[in-house]
Structure P
Amino acid sequence: MKREWLPLLLVALVSAGSGCEHASPPPSVLGAEIVSIRPHDPGAYTQGLQWHAGQLFESTGLYGASSVREVQLSSGEVLRRRDLPAAVFGEGLTLHRGDLWVLTWREGIAYVLDPASFALKRSVRYDGQGWGLTSDGTHLILSDGSSTLRFIEASDFTVVRRLRVTENGVALKQLNELEYVAGQIFANVYRSDRIVRIDPQDGQVTASIDLQTLRAQLPTPHRAEVLNGIAFDEASGNFLVTGKYWPKLFELRLH
């Protein structure tokens with residue numbers, strides 16, 4: 001696939017009180033190069049993506065249609081699928097210490113699956129909504145649509161730390177699907193086609209990637225909704241992204 005450059009439209013806003021000598025620098029604007037475009041199930045209401053050891057896992061949402069899948073990257077074919085109970089709305093997923101974790105939106109249940117068989121190992125309860133989920137290797141990191149990320153001890157799902165995310169000094173809400181990469185948190189911003197990079201120590205947004213122009217690569221007609229789903233391939237250093245009802249999945253290299 002010929003590589004194409006994506007123009008980036010984001011202009012960082014300077015926060016009020018810019019006269020402060022110690023004000024944080026505005027987020028960097030990162031470019032994204034399309035490395036490849038792959039098929040993706042246009043009926044998948046994508047909530048989370050996870051790439052691990054040559055396997056692509058995906059979670060989908062909606063009541064009565066939520067699922068966890070293993071997807072073949074080259075063809076978009078669903079190789080395995082476990083449907084979640086019809087009464088729950090599936091959300092983000094991640095691999096953490098050998099287990100596949102899947103959130104639910106308003107039901108307060110996280111499912112722990114065996115990634116090799118999708119067999120249910122256990123389920124745990126939590127307070128509040130569940131949107132996106134990732135792992136830093138020590139803790140689970142959960143988003144709930146607010147500007148606060150929760151760091152969670154997986155053994156009992158207790159919250160060990162809360163991180164308020166800000167961009168140019170202003171709280172950034174609608175944080176959704178998450179991916180932990182090289183010590184940084186990447187997050188979809190719901191109702192936009194934007195991904196931000198977050199410093200897990202102080203919560204500041206350090207970079208922004210505007211992927212709005214990916215829509216021009218989607219075949220028509222389509223019913224594609226918001227960009228959602230981030231996975232990272234450590235071997236190539238590339239990201240995999242797609243969206244809700246998107247008929248394509250994109251492999252990107254950031255600059």
Structure Q
Amino acid sequence: MVVFEKPKSLTDAPLHYCPGCTHGIIHRLVAEVIDELGIEGKTIGVAPVGCSVMAYDYFTCDFVQAPHGRAPAVATGVKRADPENHIVFTYQGDGDLAAIGTAETVHAAARRENITVIFVNNAIYGMTGGQMAPTTLPGQVTQTSPYGRDVETVGYPVKVCELLSNVDGAAYLERVAVNSVPNIKKAKAAIKKAFQNQIDGKGFSLVEVVSTCPTNWGMTPEKALKWLEENMLSYYPLGVYKDIYAEEAK
């Protein structure tokens with residue numbers, strides 16, 4: 001009999017995230033994958049600044065804290081220090097990965113560092129009060145774009161998977177969402193593949209998870225999920241953006 005229970009790779013600490021935040025779902029998926037692959041004792045997470053800053057409280061594996069945006073650089077050092085015995089992943093938000101950490105992300109991919117990146121895209125700076133992020137949609141209202149994002153003055157959103165798909169060193173890029181049961185299942189499969197790629201030495205893998213931020217969007221959790229479906233998924237289409245080993249197998 002299959003029993004639904006908390007993954008062993010999650011601690012008993014209550015999550016600090018806001019009601020309706022999808023970080024909890026993503027945490028669980030990562031923990032389930034770590035359990036299923038049997039790599040808890042070898043896994044090291046890297047958490048930068050942002051809503052994920054306290055991720056070390058929630059996972060039972062080792063964790064390293066990184067300066068804002070520098071998680072891929074820190075993960076590179078950790079992985080290269082003992083590549084045979086370390087499974088290293090970063091857990092980053094869009095304000096971190098796609099803003100101050102853009103260079104670290106692009107160059108880690110260019111070097112085909114054998115790490116796994118979990119990228120949570122909720123189109124806003126969540127921890128610091130809801131400012132406009134690099135992924136904020138055109139016309140989207142935030143604390144620093146009260147009349148909506150004006151692309152004529154601040155430019156267009158950064159589409160991370162599309163950007164990295166042009167980097168030769170990137171091995172696997174997929175964009176998923178956790179707004180429905182079918183999408184959650186697909187998200188877990190993508191995260192598992194990204195970890196398995198690292199185990200198999202295939203190189204840089206990134207999974208972008210399109211997510212909600214009900215508090216800073218000023219919505220109920222239910223309305224936030226609907227807004228994501230009606231607005232974010234058309235601008236950030238789900239799917240595999242690069243999988244060099246699948247392409248080679250054709």
For this session: Work out the source of 0.25 here, i.e. which of P, Q gives that when FRET efficiency 1/(1 + (r/R0)^6) of positions 64 and 144 (r between Cβ atoms, R0 = 25 Å, to 0.05) is computed.
Result: Q
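Can you spot which of P, Q the value 1.7 was calculated from, given it is distance in nm of label points 7 Å out along Cα→Cβ at positions 128 and 200?
Here the read-out was taken from P.
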Seminar exercise, completed: Value 0.05, calculated as FRET efficiency 1/(1 + (r/R0)^6) of positions 40 and 152 (r between Cβ atoms, R0 = 30 Å, to 0.05) from one of P, Q, is from structure Q
Exercise. Who wins on distance in nm of label points 7 Å out along Cα→Cβ at positions 24 and 136 among P, Q, i.e. which is largest?
Worked result: Q
Problem set entry | distance in nm of label points 7 Å out along Cα→Cβ at positions 112 and 216 - highest-scoring structure of P, Q | P
Exercise. Here helix-only ellipticity at 222 nm (-39500 (n - 2.57) for each DSSP H run of 4 or more, over all residues; to 500) has been calculated and equals 0, so which of P, Q was it run on?
Worked result: P
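Values quoted throughout were computed directly from the atomic coordinates according to the rules given, and no laboratory measurement underlies them. What you are looking at is a predicted structure, and each value in this text was computed from that prediction instead of being measured. Cβ atoms are built from the backbone, for glycine too; each structure is taken alone.
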